[in-house]
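Below: a set of structures, written as structure tokens.
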Structure I
Amino acid sequence: MATAGGLQRSEARAGAFRLVRWTRFAPGTPVLRLYIEGDGHAWARPDRPSDDPTPWQPVALELAARDPAASVAWLSRPCQYLDPGPAADGACDQRFWTDERYAEVVVQSASIAVDQLLAASGARSVELVGFSGGGAVAALVAARRHDVVTLRTVAANLDTAAWTRSHGLRPLRGSLNPADAAGRLSSVAQVHFVGAGDTNVGPDVIAAYRARFPLPNCLSVILVADVMHTEGWAERWEGLLRSPAVCLP
């Protein structure tokens, strides 16, 4: 799927983790569009974490492969897609795909990877796109950088406290909550897509995130019909990319 989209695979250590990247660079392109993958196969059962968080359906990679932009990159989350498995990276621990999936060390690693990919591509700024939990990471990365042009998320749990409450789950202790960074994100142009049939991340979670912005003039939310959490996004993606991410007066 990735190679059909002209993307090439590589790996690099970014802070505490070794991350997998798929990239397609066009020389002289000033902006890089970077996709961050979702949480993946975090739990084998409700009471037992999986041994390998690699996604069964890599939605963000599917979107990146269909993106017509000149320079595109995709980034794994910690411990995903490593051969021969999570043991290939000594920093891998189940907590980094369960309670600490959005921990400071995880966000720092993703931000270092952004630096690496900007340097490799020659771009000067980045458009971040995150699917599901990758959207939470993308928002947390955007909150600490000054070179993020736009933030787009797809089915993202942007208020993790609201999300865990909606499912009756215990709080993600050790993780950062993107909603807590609303002050730093208030000037970032954002578009957040929510699937009308999504039972994992519903409109209530995005509404809780939006409510943290006193003046949400840089934030728009688009409800997409006939789309579930992982199904239906790829077919609609090129059209959804035309939705503007802008800050209104």
Structure II
Amino acid sequence: MNFTRLLTSAALTAAMCFAQSDLALPHIAGTVFSAAGAAPDDIRKTVDDFRLVTGAAVNAPGSPGAAENRRDINWDGVPDAVSAPGALPPDFFNKNSARGVVFSSQEKGWVGFQVSGKAGVTDVRFDNFLYGYSDIFKTFSAERLFSSTGSHVYDVDFFVPGTQDRGSVHSFGAVFTNVAIPTTSSIEYFTADGVSLGKYYVRVAARGLSFLGVSFPGRVIAKVRITPGTDSLGVADNPGGGVNIVVLDDFLYSEPVKK
């Protein structure tokens, strides 16, 4: 499957936002970057285009960086001690490797987060949850992947890196793996007031890779809600039966700045 980059006009993008979220603000138009395919090269051009819009250079982990740059998370530098089968602290990327994001969930009950294991250390690509996941999950940047546990829906809140000051960004995108059922995997973007800027759906690439990123004019994004697939890790992937297990690879977003 060939990648597709969707750069819409302001009017068309606004209409799409409104169609995809009852709470969308149609007067704030986002530019959408979307791609899907069997291999990393099928989405790489679109990811690179999004990187340029988000910030041509990457700020190193740590204290606040240049506002015109971006942050990347590819999970591969996460220590084994907080990777599978252990849990990743929700604030790891604002405390241990400060990049201005904290994970949480609106779901009731216990919800955690995990980075997949490294070859030679433990099971890879979430085979620790169910053997065979490594056959359906590909990587964009080898070798680790990321997922919530106990729920398949989670939030990413932005902070000024290394601080407790709430931040905002103008762009956020992520790589998904094994999206097999249309309109089930999505990213929803929120303002600081909790108003939705739109829910955007991820293109299908069963046992492949999909990328979705949206860039807005101005730093209006305070939080994103990620919904990968239909169910959380631990059950068998069965798209024909309405069950799709999806996890994520790289996150890309503009430098979080104080609101």
Structure III
Amino acid sequence: MDPKEMRAAHRTLAEIEYPPKAVDRGYTDRTLHVDLSTKHIELRSVPPYMKEYFTGGKGFDLYLMWQQIPGPIAWDDPRNGLYFSGGPLCGTPAFSGTGKCLVTGISPTTGSVMDCNVGGHFGPLLKFSGFDALEVTGKAAAWSMLVIDGDRHRVTIETAPHEPLNSYDLAMTLHRSFAESHDELQSISVVSAGEAARHSLIGCLNVSFWDWQRAAPRLKQAGRGGLGSVLMNKKLKAIVAKCRENRPRWHMQVQAP
């Protein structure tokens, strides 16, 4: 099936539009919260003390976990969340390593809190879309995906009945499905886990970025603690972030002498 046809088969389960917000001194002062069970999407402000004491990245992830989780719970409890956050330098091309973000959740392999850093473009595109952090809790009733569209300033939970589970195929499908032009292929990042994460406790999260030379998406892994298995347990095929408006130009056009 053609990627555009797959997307046309989606059914929107929940949708919210939000006002644009530029990054100011490393922060948008806003976080995004999604509950797949209740299909509730919420924006929350970042108080000054959260930035002062927790900074971003793992600090923001852990702070949001403390607010959400009431006590010891199992990794497959709907209240267990996946938390994504980059630091205040996330997406700044002048510094190396700022394409990374931190992912946190209760691990299937240890039963305790696990964090893992991962490259790809998801962290920067989440930031440029207007959010310092993302929290995903609950469980979907059927295969779904979360779409964060920073160009249209819209967040949706959509059914995803036809997209493949394999992360390489899924990333290619979704990059081509959501890109409206060739240049927009690099303005998209897909978080997925793949078929194996459905049948194991050590599934990785795979985060995509578009490789111009290969003309295909490549994947970076958040491999510690089985957080990909958490994503699959939530019946979430993918999280898609798309933003062209505030994105710096990450690739260089090399001209022949």
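Here mean count of other Cβ atoms within 10 Å over residues 72-79 was derived from just one of the structures I, II, III, and that gives 14.1; the source is III. Which structure, out of I, II, III, was distance in nm of label points 7 Å out along Cα→Cβ at positions 176 and 232 derived from, given a value of 1.9? Going through each structure in turn, the value belongs to II.
Looking across I, II, III, the calculation of distance in nm of label points 7 Å out along Cα→Cβ at positions 184 and 224 that yields 3.6 traces back to III.
Coordinate-derived values only; no laboratory data. Since this is a predicted model, take the numbers as computed values, not measurements. Cβ atoms are built from the backbone, for glycine too; each structure is taken alone.
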